[in-house]
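Next up: the structures, one after another.
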Structure I
Amino acid sequence: MLSMLKFEKKNHQGFTLIELLVIIAIIGLLAAIGLVALQNAREKSHDVKRKDDAKQLSAALGLYFNGVGNGTYPTQTTFACLPASSLATDLISGAKSIMSNLPSDPLIGWNTVSTGCYAYRGGDQDFKIIIALENDTALMANDGGVLNNRYEIYTPGAQSWQP
């Protein structure tokens, strides 16, 4: 009778199927959260580059205006993406070049004024640069320009210009 009351200890090795599924679900959830955070960080870093590029272009235009341009900005009668605009000739060519090269958008597919690029229009006393941002919608809506879906840097006479 004493042997009937004796319990044998089972030697379990490894995990059960339920335990493995729970662990896989937790890892999947953490990976999904991490990917969303990484995408958000990428968009923010792209926007920081775009804003810095816009400020750099604005400063170069100021140098052009006060130097080579003799009180005028490079002429571009309609909005055009930077490599195709007159800025390529006016800012990076010639003996008095202001920039070594023009900045470009970090996303390759953003290469038209409608999809997003670094677009320029200018001439005489005014200029406007418009740039699409991925993440900073508040800045685009509150930068003082007329476009709520683009970041705009402009002189007062160009504020109302639209593509």
Structure II
Amino acid sequence: MILEELHPQALRIAALLRARGEKVAVADGATGGLIAATLLTVPGALDFFVGGGVVYSLRARDVLFALPREAYKGMRGATEDYALLQARAIRDNFGADWGLAESGSVGGSTHPSGAPAGRSVAALAGPGGEQTRLLETASDDRIANMAAFTRNALSLLEDALAE
């Protein structure tokens, strides 16, 4: 199971955040909540995790980020600028030190912005600056992509915290 596989990484991330006295908020996109779920496998996650949500519709985006529609003007999903905007917004709206967001196209259906299946951008905004990490699996396997996108986002967070 993916949560069991990623639990050791979640423990490392938790230790890094706790040592720094920092917290993270997560905007899961095509990962469907797996990023947050992985972090929540750590007992006492409230020490480092303030919350987040699955951003899978325009309504969810509006509620979680509280940004005017104009803020997204000219942006498309599964791109660096779009994911970074979400990382900043989830961090700010949840009062966290770090905002981690993922925007992607998992496959199995057509992405609204036309992004190819298997494309994901993880974005991180925090005290260490802003970073993105692109992953392209070139696969239409929805479940495998959700797992790969989750691994990519968590690795981005862990790498940034370990710097």
Thinking only about relative contact order in percent (Cα under 8 Å, 6 or more apart), which of I, II has the largest value? II
Which of I, II yields 28.5, 112 for Rg and Dmax of the Cα atoms in Å, as computed? I
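Out of I, II, which has the highest value for mean count of other Cβ atoms within 10 Å over residues 22-29? It would help to have the intermediate numbers written out before the result.
Details: I: 10.4; II: 26.0.
When mean count of other Cβ atoms within 10 Å over residues 22-29 is computed for each of I, II, structure II gives the biggest number.
No lab work stands behind these numbers, since they all come straight from the coordinates. Every value quoted in this text rests on a predicted model; they were computed, and no experiment measured them. Cβ atoms are built from the backbone, for glycine too; each structure is taken alone.
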